[in-house]
1. Work out which structure the value 2.4 belongs to, where distance in nm of label points 7 Å out along Cα→Cβ at positions 368 and 448 was derived from one of P, Q.
2. To test your reading of the models, identify which of P, Q gives 25.2 for mean count of other Cβ atoms within 10 Å over residues 240-247 when calculated.
3. A value of 127, 46, 42 was derived for Cα extents along the principal axes in Å; which structure in P, Q was it taken from?
4. To test your reading of the models, identify which of P, Q gives 7.9 for distance in nm of label points 7 Å out along Cα→Cβ at positions 296 and 496 when calculated.
5. For distance in nm of label points 7 Å out along Cα→Cβ at positions 96 and 288, the calculated result is 4.3, so let me know which of P, Q that is.
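Read-outs: derived from the displayed coordinates by stated rules, not from any lab. As the structure is a prediction and not an experimental result, all values here were calculated from the model. Cβ atoms are built from the backbone, for glycine too; each structure is taken alone.
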Structure P
Amino acid sequence: MSKRTVFNMLSRAAKKYADKPYLSTKGDQGWIRTSFSEAEKKARTLAYAFVEIGLKKGDKVAILSEAKTDWIVTEFAALFAGGISVPLSIKLLPEEVPFRINHSDTVLFAVSENTLDKVISQWEKYENKDLKLVVLDRPSDKIKDICQQHGFDARQLLFIKDLYRLGEANVEEHQPVVERLESGTKEDDVVTISYTSGTTGNPKGIMLTHLNYYSNSHAAVSTFKIQEGIATLLILPTDHSFAHTVGIYTALVKGLSLHFVDARGGGMNALKNIPQNLIEAESNFLLTVPALTSNFIQKFQEGIRSKGGIVEKIFKNGVAAGIRRNGDGFRKPGAVAQAETFLPYILAEKLIFKKLRQVFGPKIEFFVGGGALLDIKQQQFYKAIGIPVYQGYGLTEATPIISTNTPFDHKMGTSGRVLEGIDCRICDDSGKELPKGQKGEIVIQGDNVMLGYYKNPEATAETLKEGWLHTGDLGYFDEDGFLVVVGREKALLISEDGEKYSPEEIEEAMVTSSDLILQAMIYNDHKKYTTALLTLNKPLIKKMLSQGQWSSAEELAQELKKEMLLFTRQPEFVEKFPVKWIPSNFQIVEEEFSEENQMINSTLKMVRHKITETYRDKLELMYGKESQQRSKASNLDALRSLFDL
């Protein structure tokens, strides 16, 4: 039996899918496509260059760049040269970069024109004074200007094109070295050190091995029954563990074609280019996280609202009909419900849904969701318009997929079936396994479980116990054997009597049930009742104010109180949540939670401790004497400031 390594996967793909497109990056003349065999050849050539400039076995190669062909090739090249890849989030702030570089002992750092500024602005903070910088772009005036601005000697930069030439010139000398390293690779050798997003304290470096990637990729393919040769546009960054495994490595198993968002000119250009890239890539499926699917829903709803009248009515009736027809996906209602909903659904399908799907390209079939909890209303919406989101669950420590819904076996509101080869249990605080239906910590064992945290034996011992990965997530198996994830154990609300509850499901329900609420963080830290911080959908509220919807800040505040609790009247959520965890008061936060203000992390999740710390005064307003009056006055001030009332 051949070794279960990344090299085995790449070599097999280079033979089986030799001339088929693997990696596609947008250039001035259109899409530049790299086949599977070309990708392997380029990676080996670059590896010869890495060996020539001194990379040794076990050395770390960090990558901080938007997704592109040379990002993927650089990771493979680092592995061929005996190194370990350290993929870094494109969304890191400049001051967050040095810790990861220093902690990982990086010796070679691959960056792009777009990330060069944040890297060299921190140059004095890197402990390795021999750190080599490789730029995954051509020399440019912009690169020259960035170097001058920071007093950095541009001659220190190594450019990827030059390294390819250096590799070609040293094939004869270094090919035997690379082949020896490849053949000597063990299944438990580390492939990547992936850093957590660091919502509390310093991030941890998760060590993932060849066997981790091999097993998780193959199990995902087997469970999902992925067809060969289908295409996707990777909207998620390639450092994101979900995109990293399901994109880069699953593609090797089934010959998938990956397209990268055109990020030339920076992040704002990338956002503008997504709609056009979606059409051009002709994706069969897309990887997504709740923040992305929510954003698309908002844009759809804004577009439909702008048309108004009959179009809006057909759309709403069609979505409602589609939701009823689909049931929970596992069980559908009978013939009577199908007949009653046929006309409104088919009318919306022919006039609206078909056009909405075109936004994602002419061949779109489905989304695969991960990264965080996806509210059931989002799942129902996408299923109704004909692009189902097959929600999964995982975490980087599990490489990352633990379970998933699939086109063949799915149930909305759940995270699907556990992948084959993974033993998943629900345990109480003492480690005892709980029966079906009871909520506890999700604990797993399998070949996908990480080796441990780099240079952090204490955290490793806390998370890995006798071969079992304690995820820190809460969940249960429902009556049909689907895994239901309810949130993070460490993000728990805690009432004054010590009872605990995970807030994510309620927050998602609040946001997806209301058009006026943009973000919600609910709060209870040993208190008598639960409260919420809300950010608002400002453009929609301004539009509704201009149409005379409300005449004063007081009226709008009353409406927002109703909107906050709107979810409690939705059929999906009636009596689902205990009353004590439903917020009874709220405070308006004028600035949205974002990555820029560090309230949202690089995986698009709220940084709860940061939000709590920043808005401590608003939270305290909602407790104690005269809390109702004080919080109401604060909200009125915020509304007057935001909307000129």
Structure Q
Amino acid sequence: MEHVENRVQEFEFVAEIKQLLDIIINSLYTHPEIFIRELISNSSDALHKIRFKRLTEPNILNPELELRIDITVDPETKLFKIEDTGIGMTKEEVISQIGTIAHSGTANFLKNLKKDSENFDINLIGKFGVGFYSVFMVTDEVTLETRSYIPDSSGVRWKSNGKEKYSIEEIDRPTRGTLIYFTLKDEYKEFAQPERVKEIIRKYSNFVDFPIYVNNEKVNTIDAIWRKKKDEVSREDIENFYKYLTGDDNPPLSYLHFSVEGNVNFNALLFIPDSPPSYYWRDFFDKTISLYSHKVFIQDDNPEILPEYLRFIRGVLDTDDLPLNISRETIQNSPLITKIKQILTNKILSHLEELAENEKEKYAKFTQNFGQIFKGGITIDSANRDRIINLLRYQSTTLPENEYTSLKDYVSRMKENQKSIYYVITDSRSSLSRNPNLEYFLKNNYEVLVMTDPIDSLIVPLIREYDGKPLKSIDKVDVEIQKETDGNERLDPETANKLFERMKSVLGDRVLNVQVSNRLVDSPVTLVAPYFGHDPQSEKIFKILDKNYQKSKKILEVNTAHPIIKNLAKLIDNSESDNIVEKIIEQLYYETLVLEGELEEPTELVKNMNEILQKFTELIGKS
């Protein structure tokens, strides 16, 4: 229904519009502060349009006006004003643009919104319409005054309570642009506080192309440098932006600055932090790449934009193609997002490959800081599995502690007769000295990869082999060892087997088997995992993951050239020595558990050792 009185036209919203507005105002937006972002986005779009008109049309209203956005708030009256010097609107444009949702297509729009609110695809960036109506979350009535850039246009005032009706009238307005003002509801009076408004602008609109003023103070002071060309941005600009974006006082370890054009278009500025924060496994990975559209902030916690193993990346991605849901608060699952993810993953992996090849010290630092999460890519990214494996770096027994090697470089250094890539999983480099299973490899100068990340226990079995060479744990029974003559006389097979049987009878089901060892040099015995078992560090991880995890029984390997073992073999035929033989066997077993960090009851070891000492002191006393 339309009335004309004193140049004021009033329009009643039809039932469908009332319903739609109710959804927008009460259900669509989860954060009321979004209305500020929406209004600024609309103003920014209007300023972009007039900037273009100034270049293409010679006759426009107020050509000298500065392109800017002014927000004025008053905590006392709860008044909120936003004004721009943009393209403005004619009366007809106000009716068609502000009233877009009140025209044809509304029923279909509402039907689709009800049917599939999660997947309904509409891009409202820079348009009046639903975004504009978000103001009705925080106020009961809105007034808009505008004048078009066309010189002979007149001013227009639009007013509505967002429920029953809206009115339009012509007014005297001397300048081009749009002014929107309203009084905030009591529960939203925080948005009349200048500092609160500035905080919201810095969060959502800090990189809008045009200056934004709050009570005459400029708020957005940082350029959207990701939209600039590489040669227009200095290293200092990059580092300052990184510090602003992340709050990190240190410059980034490395960064990527690129744009993509084609089926999908976007600009990106991505960073690898210099070091992980102290809360490494907490919310550090919740916020990775901040998403923008037309330099307007959308979100910083989208889980679909990067694969899990690259979520140490920080940065900004800005695309005009971004598909959004009706409120722009959640990015839709779409082929476009999948494509962006693929491009980003490829770009980041390529950058890491360049670092690994040309900046080895930086890449070593990357490995120290983020290697653990990066390795997880092997489990989730089959398309890039080989690239990820080639980017893995490990410490090695033949390299200084601060240096790393790739599997490719390891293979290039393998001995002529070496068939496998040897590795050891340990909790730290310093604990290697406690592992007797390393003795053969160190003595014979076989390089062993040192893996200290807990995730290695899960990752290495998935790699299995590299360049046709299987990866073998030195802590497992199936690692091949060349039997060499070391000059030390060993027990003959018959005597050794007799000793092994005695050891089995003493240790019982605590061990899977007892057998001769070719890997020991200086130690008398060691425990190794069976073929289908796991090394000690892997079992610790599995026990943490599953409290009910049952460790596999180990094989006790015996160095039959060791003096203790030779002396022990001589005692087993002496019935008077039965007790001491058992105590020595027990003691040797306890010592292997100590070295593995698996001895649960140290008192048993101490008690056993005291009994051995007592026996030998008695023997010494008799002699």
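1. Values: P: 1.0; Q: 2.4.
Derived from the structure labelled Q.
2. Working: P: 25.2; Q: 15.8.
Clearly, the read-out refers to P.
3. Values: P: 76, 57, 56; Q: 127, 46, 42.
Checking each candidate, the match is Q.
4. Values: P: 4.5; Q: 7.9.
Derived from Q, not from the others.
5. Values: P: 2.4; Q: 4.3.
That value comes from structure Q.
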